[in-house]
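Next up, some structures in structure tokens.
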Structure P
Amino acid sequence: MTVAARAVRAEWTKLRTLPSTMWLLPALAGITLAVGAAVTGAVDTSHCPTPAGCREDLPKLSLSGVQVGQVAAIVLGVLAVGGEYATGTITATLAAVPRRGTVLAAKAAVVAGTVAAAGTAGVLASLAAGRGIAPGNGFTAASGYPPLSLTDGPTARAAAGTVLYLVLVALLALGVGTAVREQAAAVTAVLALLWIVPIITRLIGDARWQERLERLAPMSAGLAVQSTRDLDLLPIGPWAGMGVLAGYAAAALLAGGALFARRDA
């Protein structure tokens with residue numbers, strides 16, 4: 001077994017045995033499902049002149065719970081490294097695998113895999129819930145709203161993109177956690193980065209600056225991938241927006257890795 005494979009195996013063992021992992025992963029899937037189902041259930045066609053006139057984006061509506069569920073992914077990403085700093089076990093980790101780049105890469109692989117698994121469960125459950133709830137609220141095939149299905153290209157893209165969004169958010173948190181080392185500070189920093197820019201955007205009166213900020217904001221840009229209607233009206237395209245979020249995650253990992261390599265454990 002190579003050093004990299006041993007490092008991944010060790011990181012998986014550590015993450016799997018963390019007590020918090022046992023509730024964070026189910027929480028990610030469960031919150032994504034619960035919030036998405038609640039939001040979908042709260043929207044109906046009664047406020048529209050016609051059901052088709054609502055122009056609701058049902059896949060995006062059903063997957064809206066990810067905005068809350070991502071908190072679990074952020075905490076998991078931070079704990080993957082912050083937990084070792086808090087307990088002092090990072091010293092033993094580096095004694096076993098001295099190459100810090102290998103350690104960080106192994107952590108990233110394990111975090112990405114576990115979040116992808118939990119995110120996939122939450123996304124599929126959310127779409128299934130939306131498929132069951134939407135027709136009862138007037139969003140029927142006869143009204144121009146086919147049942148949610150992964151055989152529909154835009155819906156499949158929204159589903160896969162949402163899972164990728166969760167993975168990138170977790171990797172962003174891992175990078176920030178590696179750089180900051182203190183768990184509460186790292187979680188707060190990532191949440192602020194994701195949520196403050198959209199709040200600021202809504203307070204700006206200039207439409208051009210609003211659009212520019214939405215293109216650069218990691219959450220707004222990343223979640224553009226959920227849109228399946230009126231894509232030409234979006235500030236940024238679905239995959240271009242995902243590229244913006246990927247840039248933030250890569251920058252955080254590079255910065256965290258550079259600091260990790262330079263300082264003592």
Structure Q
Amino acid sequence: MADNAGLLTFGGHLDVLRKMLFRILIVVGTFAVIIFCLKDWTWQMLLAPSEWDFCTYKGIENLAHYVGLSDFRFEPYSVDLIATDLSSQFMTHITTALYLGVLFASPYILYELFKFTSPALYENERKYSTWGLIIVYFLFVVGILMSYYILFPISFRFLGTYSVADKVHSTITLDSYVSTFTTLTLMMGVVFQLPVIAFALTKLGFINSQMLSKYRKQAFLIIMIVAAIITPPDLMTLIMVTIPLYLLYEVSIRVAKWQE
């Protein structure tokens with residue numbers, strides 16, 4: 001309900017919000033049902049990083065051969081995934097479908113949120129907000145792809161095959177696999193928002209490009225520590241994660257300068 005000036009009342013805003021949430025739930029539910037029904041394709045995609053011949057390993061081997069390490073090979077390995085509860089596979093299937101439903105519906109969710117807030121923005125703010133949402137989503141997708149193709153498969157390979165003794169063999173539960181996959185994916189999606197966070201903090205006056213440039217060495221050290229925590233303890237993985245994260249820091253410096 002709108003008043004004479006064309007502005008919505010508080011009740012009108014609540015009604016618009018309710019309809020928006022209902023549309024989002026319908027879209028997320030639709031994606032979740034489709035993904036749930038495409039069980040073979042979904043789990044082939046989710047379990048692919050656990051295979052010893054995943055494309056990431058082939059790419060690293062080809063790169064090693066290109067630089068002259070012709071004998072470099074990844075050894076085949078096998079890790080069994082198990083379900084310990086009677087309903088665990090079914091419930092994991094449902095929760096995974098919902099998670100992927102939200103992920104695939106995220107462009108529509110961002111669109112609905114922007115449409116809900118855009119009437120309160122000026123024309124120039126609306127333009128910048130549109131580009132901001134596009135950049136946020138692009139960085140989030142890049143973070144997800146990095147987790148899927150680099151961080152998670154290498155982490156799984158190391159942790160899944162690590163053994164304290166020959167008598168001890170790893171059998172990973174499906175819940176643990178999906179939980180680790182989801183956590184790393186979301187974490188990398190958030191970490192890749194560093195340039196956006198730098199833009200916001202610069203605009204608010206909390207940081208500036210000079211400050212970020214001054215503490216480059218400290219930032220590099222912190223990034224290496226974070227990369228060492230979230231990756232297996234091998235040099236190649238550490239480098240593969242540290243370099244893109246530090247490049248994000250350099251991009252953040254450029255973003256701060258642009259904002260200033």
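Any read-out appearing in this document is the output of simple, stated calculations on the displayed coordinates, not a laboratory observation. Note that the structure is predicted; figures quoted are calculated from it, not measured. Cβ atoms are built from the backbone, for glycine too; each structure is taken alone.
Descriptive notes on the structure:
- In terms of distance in nm of label points 7 Å out along Cα→Cβ at positions 69 and 245, the structure with the greatest value among P, Q is Q.
- At a computed 14.5 (mean count of other Cβ atoms within 10 Å over residues 109-116), which of P, Q: Q
- In this comparison of P, Q, the computed figure 17.6 for mean count of other Cβ atoms within 10 Å over residues 93-100 is attributed to Q.
- Comparison of P, Q by relative contact order in percent (Cα under 8 Å, 6 or more apart) - largest value held by: P
- Answer label among P, Q for the case where distance in nm of label points 7 Å out along Cα→Cβ at positions 149 and 165, calculated from the coordinates, equals 4.2: Q
- Read-out mean count of other Cβ atoms within 10 Å over residues 53-60, computed value 14.8, structure in P, Q: Q
- At a computed 27.6 (mean count of other Cβ atoms within 10 Å over residues 173-180), which of P, Q: P
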